[in-house]
Structure I
Amino acid sequence: MSDQVKFGTSGLRGLTSALLGPVARRHVTAFLSHLTAQGERPERVYLGRDLRASSPALLGDCAAALHAAGIEAVDCGALPTPALALYAMAAGCPAIMVTGSHIPADRNGLKFYTRLGEISKADEAGIIAALRPEATEVISPPLRSEAALAGNFYRQRYRFLMPTDLLVGWRIGVFEQSGVARDMLVSLFTRAGAEVVRIGRSETFIPVDTEAFSDPIYAPCHAAIRAQRLDAIVSTDGDGDRPLLLLADGQFVRGDALGLLAAQFVGADCVVTPVTSNSGIEAQGGFATVIRTRVGSPFVIAAMAESPGRVVVGFEANGGTLLGSPVRVGQVHLSALPTRDAILPLIAAFSLAARAGLSLAALVDRLELPAARSDRLADVPPERGQAFLERLVASWGTSSLSALAGGSDMNLTTLDGPRVRFANGEILHYRGSGNAPELRCYVEAATEARAEVLLDEGLAIARRAIFA
């Protein structure tokens, strides 16, 4: 497999120039070979895509590979990744989502789903092992479209979860950008009674990272909050599996707080979440078990499958929420959806706040989580980023982190990159991105101001070490 195309934390990712054509077709063929080896040779595979300029061509590559293998390709159009997964699972068929999620626009990717849901790390290894040279003949077949059916199937899942009068009196902005879930957000919040203001729609793809709150891309949101007197702004990343919530005071709600609210909303008794999620989750009442994993939805899904919980919810620090069990919320039944979803945590936050008569800010404050921040260094060559992490692990006791600790003791863990907990409870965690040439930094502190300082210092340490 090319170094420019590889499996990351969720799906195959790489430069579009490297992925288009033979490389994409070879991976789809390998996916089919892997399914066949598992006794799951399908008659049809459902395809979906995000709104990147390269996604239609990549979907065509997928369809051509399926046609060459004698398998029907069904086009579900542009729709959120969880919508495609839900539709394909209900039909008992595999699926392939063409998306680069939040990574830069010159990149793209493929997310593979078996008939049971998102593939595992073992499945990824099976696909890699099944890669073969491509056959020479390439035919682009006509595709049967089920785009309207697939999109509506997902919309109906959540249509009745918020009563039609729940958000009467609320003014909610939808930051549309180029997210494929933008029209669904407008529809759902309008139906719940909110006055919806559409912001920043773009027909050119914009890579929205829902964990990088300092990105200049959010400037229109901050301006709209003030100018439109909004109670909140909602959005998602490019393929609709990571939520974004901006409060009336201009503060972003971290994704792990949204995932936590979703778990409370559906009555979970077991939470599965990566080590990058807030350390205060264990202190919340109501959960019999909290399981920590490495970053990446395949790791969360694997741990969810092994959980003894009755109602199991997984979520990542980016807010993508996975429902591991069928649940009933009021009169609404939700089937299990073990893949990241942005809509459920947003509905959960607004529903809990409205029913309790609280502002969203008061609802989040009631969680009493440590202040947490995260950001990234972009354009970090993977070899330099990895070398920095390895040096940090090898010499962390005498590294630049000692100055941050103020001479106090430090505890290091390495479940997914070096994670240092200082004696005062502050946390600094580095890990390389599995999807792009980036180094991510996560921090926790007692106050928002201190978390900002710690994040700035942590990024500065990494920047000096990597780019000096």
Structure II
Amino acid sequence: MPTLLPLPLKEALTEKLAESLVAALPELTPRRVHGLTGLSGKATAVVGMRRAGKTTFLHQLRRESLERGTPRAQLPYLNFEDERLAGLKGAHLGFLLDEFARRTPELQGPGKTLWCFDEIQLVPGWEQFIRRLLDTGGCEIILTGSSAALLSREIATALRGRAWEVPLYPFSFAEALLHQGLAIPSDPAFLTGAERARTERAFLDWLAVGGFPEAQGLDMATRRQLLRDYVDVAMLRDVVERHGVSNVIGLRWLVRHLLGNAAGTFTVEKFYAALKSQGIAISKDTVHHLLAHLEDCFLVRTVWLESSSERQRMVTPRKTYPIDTGLIPVFERSSRGNLGHALESAVLIELERRRASVTYVRTPAGHEVDFLARYPDGGMDLIQVCLDAGEPETAKRELRALTEASHLHPGAGKLLLTLTGDGAPAEAPPEVTVRPAYEWMLNEGRG
């Protein structure tokens, strides 16, 4: 027996569907997203932290589909983060198909219907509906969610391998330039003096402000309050409510520690001991779970040691990074400069944006390389991030680590990224590519 849809829910769904078929598509800053392949027979799952721009990205995809010739009426969009839809269940969603068919009885067009479902994880039982919609064929499906657990672990089982995950991050440097109406250099390696000065100034601003769309153009006090609110919502909605976390005090301590120590090392044992010394009751298992939840909701990213030994990998400290550099000045409590931490964090997120698998390397001599990036095409890069390698001793240290690591990974490219061109070392081995980080970021390719 079909589940009866209450009248208020039916009216709300009808209104939202009708509006989505006629409302003007907003003009938005275009996003540059890697891995958006649109595999046949699979739903595309766009994941990322709250307020990173997933909803606006859905509208971008609808606009691009419209420009390819898909009729406007074949671009339905539903956002389930609406208080009028409280109580909605997956078994009710079949009404949408019936209502859509009633409103578009004679659709003719070159493209398939593109169904966009925003924050669909709020509807219990949504998985069966999406699976049924995929089985009908003749349509494309794009889903969004704020939790990686929703659209990776859960979707893998619920949709039985019929979903393709596409992460969306806050604005990259190139996207931030576009958002400000600034031109992206056609070749960032060849700029006039004035162009280079403008680009470097914009890059420093972006590292400080971060890439959350709503944070762009705000004064410092307003921006910091906005970012604090983002973190609070992620903790409460995507961790506490979603996973039933009861140790909220321990969670807040963990978030402050991770965001206040960007690019730092982290071990569960040391954090557990620190909380215990403060009289805060928490178990090591709880710390492990909380860290996993914070990664799931994209608030933090972690990088493991590169090792063929699982035991060595597990007992060696991880390096942790915020999802956005704008969070660093909000939470860092020390008086030391944080520009180097921001630069390293920005490079990691750019690597993830390019869908690289990332670890860090420790050589037998004890020297570290910040990142070993493995790209989807099979290529690898050893990447060292240094604010300023102009000093001979600094350059020697950074290049020595790259050289030692290259003996462990001979097939990897070697890349030294600095804040600006002035931070390049006076000399570097010919096999090491030295570039300002902004130049590397504006170049869509590797190296």
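Any read-out appearing in this document is the output of simple, stated calculations on the displayed coordinates, not a laboratory observation. If you're wondering where the values come from, they're calculated on a predicted model, not measured in any experiment. Cβ atoms are built from the backbone, for glycine too; each structure is taken alone.
Some observations on this one:
- Between structures I, II, the calculation of mean count of other Cβ atoms within 10 Å over residues 59-66 yields its largest number for I.
- Test item: FRET efficiency 1/(1 + (r/R0)^6) of positions 323 and 395 (r between Cβ atoms, R0 = 41 Å, to 0.05) calculated as 0.45, pick one of I, II: I
- Between structures I, II, the greatest calculated value of distance in nm of label points 7 Å out along Cα→Cβ at positions 99 and 331 is seen in II.
- Read-out distance in nm of label points 7 Å out along Cα→Cβ at positions 259 and 363, computed value 3.7, structure in I, II: II
- In this comparison of I, II, the computed figure 65, 56, 45 for Cα extents along the principal axes in Å is attributed to I.
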